[in-house]
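Visitor: See the structures that follow.
FYI, it's all coordinate maths here, none of it is from the lab. Just so we're clear, the structure is a prediction, and the values are computed from it rather than from any experiment.
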Structure I
Amino acid sequence: MTISPTQTFALTDDELALLPSDDDVEHYAQHGWYLSKKIFTDDEVDELVAASERYYAGERSRSLPTRPPRLAYWEPSKGDVQRHNDYVHYESDALARILRKPLLGAVAARLAKADEIRVFQSTLIYKPPIAGEPSNVVPWHFDRHYWASCTSESMLTAFIPFHDCDEEMGTITMVDGSHRWEEIGADDTTTRHFAERDNDDLEVMLSDNAAYNNATVTKVPMIIPKGHMSFHHCRTYHGSGANRSDRPRRAISFHLQDGANAFRPFQLSTGDLVAYNHDVLVRRTEDGRPDYSDPEYCPVLWRTA
């Protein structure tokens, strides 16, 4: 589902009314998160649920040509744990058709103050309704750590639940204003995904960074009605708790990049370069770098005329 470079993007009057206001954009700049108006209709959300069930049952529009080294990819053999499946915008046209609604990209563009928004990654998430399941707890982290190979400091994530989502279901929770903190004590381990880290270490990292900035850790759960979504800055600490409800928590974490983002070499202390999963999939630029604007994997969601 590629988009022509010449395609124009437009919103209806009703959709224009759903964009963040100037006050909303300022709130995002100060707090690092934003709760949207109703971006998806009930029918669109219901189709996300249906399409995700078909995906879990094995339906694919296409499959990745190679398996990246750190791919999150739940399969039934892994059992009733929290499910993470990357690249669903590539593998499922049914999911992509809804995720690529121009209004979503336009909201992100307003928040990021960007002329263009592209997909960076999409992860389908399912928290089973098992209060004591350890994998359901997502420790404190911020996404920029995992995007060290990116040049942009304006990337952001839309968290898109497929239903009303509250604390009982283990909704995403933001650490208010943490995107404006100066980081202390970062080392190579921060480039490793939270699933590869000790939860207690990440808790200490959050506390240490708050103390260094003379800041209070203020945790704000996102209470998100069906069809709405939250957005957060790539440096906003966030996490989520257990699903204590009797229903699965279904969502997509939709990572977005501004049009200026590109690959940069980021060297670890070992001398190795940080690699993102895209790096074995996307086309190459003229100078041989991974192209994070490859329309096959990083399609444009919004472009200002």
Structure II
Amino acid sequence: MQQAGRGGEAGAVLIDIDGVLTVSWEPLPGAVAALERLRAAGLPLALVTNTTSRTRASIAARLADAGFPVTADDILTAPSVTAAYLREHHPRARCLLLNAGDIRDDLTGVTLVSEPEAPDRPGESGPDVDVVVLGGAGDAFDYAALNRVFRHLQGGARLVAMHRNLYWRTADGLDLDTGAFLLGLEQAARTEAEVTGKPAAAFFGAALSHLGAAPSATLMVGDDIESDVLAAQRTGVTGVLVRTGKYLPETHRAASGTPDHVLDSFADLPDLLDRLDASSDRAGGRAGGDNGSRD
């Protein structure tokens, strides 16, 4: 299990968390053992997630408690990438965050402003806002909050979204996510969000840079065919779709492209990597005039 991608030498794996390793933070069958196999093989990996309800440290602690061999350094979240994006593209901007969950510890270097619950227009009794930042949907996404966001956008604020996922899988079923509200805000305010998490190419670039891995030698494993798998494939990464989490057969059939690989679950990933490694060895043997095989 030494090569993960389309022929690169380094080998690395990017892994979505929600719907791939866990659902509602409960491990999926075989996921812990599969991740332990990747660790034992010494394969570089990063957990890449649009989860916005927890900080990197909190995610790592929850996964470690469930038996996954991970630390905060293994995790790249949409909030942490968003913070880097805001520091680079909107330095010193006054940012209004709408998000379900406290992620301020991962928004280092970002100036966050708050406002009263009354839906005042910008410039009256509310704060000046340069950028509205949308995280993950939840109870905070009520009418009053969304209307305040809309008015700030009308007043000239920029719109940055950590992702545009339409829904995610919980223990009770599929729940609406930010993308469902983002589409309406973009249409109503006649603006287009700057998206920082998956499926943005910059997010995958940040993950590859974090691992020092080449796209051609890397796999991305996800349950969202568009945002996880096909988006990664457009950056040159090998895409692996798993039939867990938010996976739906009808979404698979209607997708804009075809995944490189489809697995029943993350538990099947180590065997796929072994097959890819064996295939690469055979190809290398033919190129070097060696007809031997390790199968």
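Visitor: Kindly point out which one of I, II the value 31 was derived from, the read-out being relative contact order in percent (Cα under 8 Å, 6 or more apart).
Guide: Details: I: 31; II: 22.
Derived from the structure labelled I.
Visitor: If helix-only ellipticity at 222 nm (-39500 (n - 2.57) for each DSSP H run of 4 or more, over all residues; to 500) is computed to be -9500, which of I, II is the source?
Guide: Values: I: -6000; II: -9500.
Derived from the structure labelled II.
Visitor: Now for a separate question. Could you tell me which structure in I, II was used to calculate log10 I(q)/I(0) by the Debye sum over Cα atoms at q = 0.12, 0.25, 0.26 Å⁻¹, for residues 78-157 alone as -0.48, -1.23, -1.25?
Guide: Working: I: -0.48, -1.23, -1.25; II: -0.32, -1.29, -1.35.
Attributed to the structure labelled I.
Visitor: Taking -0.66, -1.12, -1.25 as the value of log10 I(q)/I(0) by the Debye sum over Cα atoms at q = 0.11, 0.15, 0.16 Å⁻¹ derived from one of the structures shown (I, II), identify that structure.
Guide: Details: I: -0.65, -1.33, -1.55; II: -0.66, -1.12, -1.25.
So the calculation was done on II.
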